[in-house]
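So, here come the structures, one by one.
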Structure I
Amino acid sequence: MAFSSPGGYDRAITVFSPDGRLFQVEYALETVKRGSTVLGIACREGVVLAAEERSTSKLQDPNFMWKVFEIDDHVGAAISGLSSDARVLIDQARIYAQSNKLTYDEPIDVESLAKQVGDIEQLYTQNGGVRPFGVSIIFGGVDKSGSKVLQTDPSGSCWAYKAVSIGIGGDTVREVLEAKYTDEMGLDSAVLLAVECLSKVIEGKLDPKKMTIVVIPAADRKFRSLTDAEMDAYISKLA
């Protein structure tokens, strides 16, 4: 039986439409586009992950507005889309990282970690009774081959970038990254660029409470969140 509308191809099973589209995957990608803006920057001195933190209520505990997560000492992840879906993938990523350390006695490669999470996302595009994950993840870290930033999406695709942004302000931030990113950039300059990018999408006055910035320096490969005072210093420098 032929279907005359997309509705016949976006029910319980993700199947190809006659023109080769997977509508459920496209809907999941649309969810990501409506999520908070997050970005990742890789440079010779390390990696920066940054996120716009949007509070839905004055009564909400700011400690639970998580968009950037620590996976292991040397790698973190920034998410855009459904936080509930992201939580499942983040937990699985942490298991992969710890299993690799126990099995091989060394930190997991950032690329290997991103691809394994991408494999889970891809699996949920081809099984009946499930839907794709409504989240994209930017993995950033420093391993034996240097600073790495990779992105996975609901289709299970995995790409490597020098700098990348996703979420509702992704296109705006991407223009700034393409205009101002350089291969010679240091970690301090990368953090300042991340603050400038967020200033383009955050509503109202730029404030440390409205963003999260994490650095993983190549020198020690240790995941660290910037304090409010440190972010204030970068905001002042940008101004």
Structure II
Amino acid sequence: MTDMQVPDFTVRENDVAREVLRVTPAPPPSHVYLLMDDSQATQGLSTYLRPAMTGAISKLAATAPAPQLAFMTFGERPNRRVDFTPNPEAILKVANGLFPVTGSGAYFLQAITDIAKDLKKREAASPVIFAFVSESGPEFSSELHRQVADALRTSGASLWVVTLQRGPVAMDAAAARERASVLGDVTRDSGGMNKVVLSAQGIELGFNTVTALLTSRYLVTYGRPESLIPPDKIEVTSRRKDLRILAPKWAGR
């Protein structure tokens, strides 16, 4: 949507309406951490995953001002492959050389909390975590979804995920249930989304969808009276019925 104006937005803090003052196109994210699944569950996906990653990296790097980019994988353990850099070539090289780790499980939730701590330390202005998860594989993180949410909240990062679902997902393990809560509730509350694809052929379309949203956001400025008690919940909606707003629900970020 490229024609949004002040009357199109409604902002409420702790259920109290606020006056929207200004709506402008948002600058690109300041930092984008690419978090990619290279566990055993991604076996056979390299042909589809590599062009999806390289296309997203190239589009993000072409924005102005271009974000700082970093790359981490989480098969077997969280592994930071490339630290933040304005040069996409190092990121593209790792993406094109990505292979699944044979016999490994996923540490997706641990990787998110590690990244969030790093972003908080850097005091990143408007950071984003852009992840890919193959949900058919086991999750071995010990983190709870509440801990992941708290880490994202304090870092100010939004979580955007492309999730590949191939067949039913077993929910008998606690870690799998915590991952499902992160993919569902936490992505939405952070201001991001979980784009589900049902086949390997849909991976590139999923990446294109998330990239398009990340590069076409709005900055909504609103007024708030002075108060000793800051709000803890924010809700951004639209009077227009033909669209859905993705916005953080955590105030004070």
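Each reported figure results from applying straightforward, stated rules to the coordinates on display, with no laboratory input. Given the structure is predicted, the values throughout are model-derived calculations rather than measurements. Cβ atoms are built from the backbone, for glycine too; each structure is taken alone.
With mean projected area of the Cα convex hull in nm², for residues 121-200 alone coming out at 6.4, pick the structure among I, II it was computed from.
Of the options listed, only I reproduces it.
Say we calculate percent of Cα pairs over 15 Å apart, for residues 169-208 alone for every structure; which of I, II gives the highest result?
When percent of Cα pairs over 15 Å apart, for residues 169-208 alone is calculated for I, II, structure II comes out on top.
Computing FRET efficiency 1/(1 + (r/R0)^6) of positions 129 and 177 (r between Cβ atoms, R0 = 30 Å, to 0.05) for each of I, II, which one ends up highest?
Largest one: structure II.
Taking Cα Rg over 2.2 N^0.38 Å, for residues 57-112 alone from the coordinates of each of I, II, which one would give 1.34?
I
Which of I, II yields -11000 for helix-only ellipticity at 222 nm (-39500 (n - 2.57) for each DSSP H run of 4 or more, over all residues; to 500), as computed?
I
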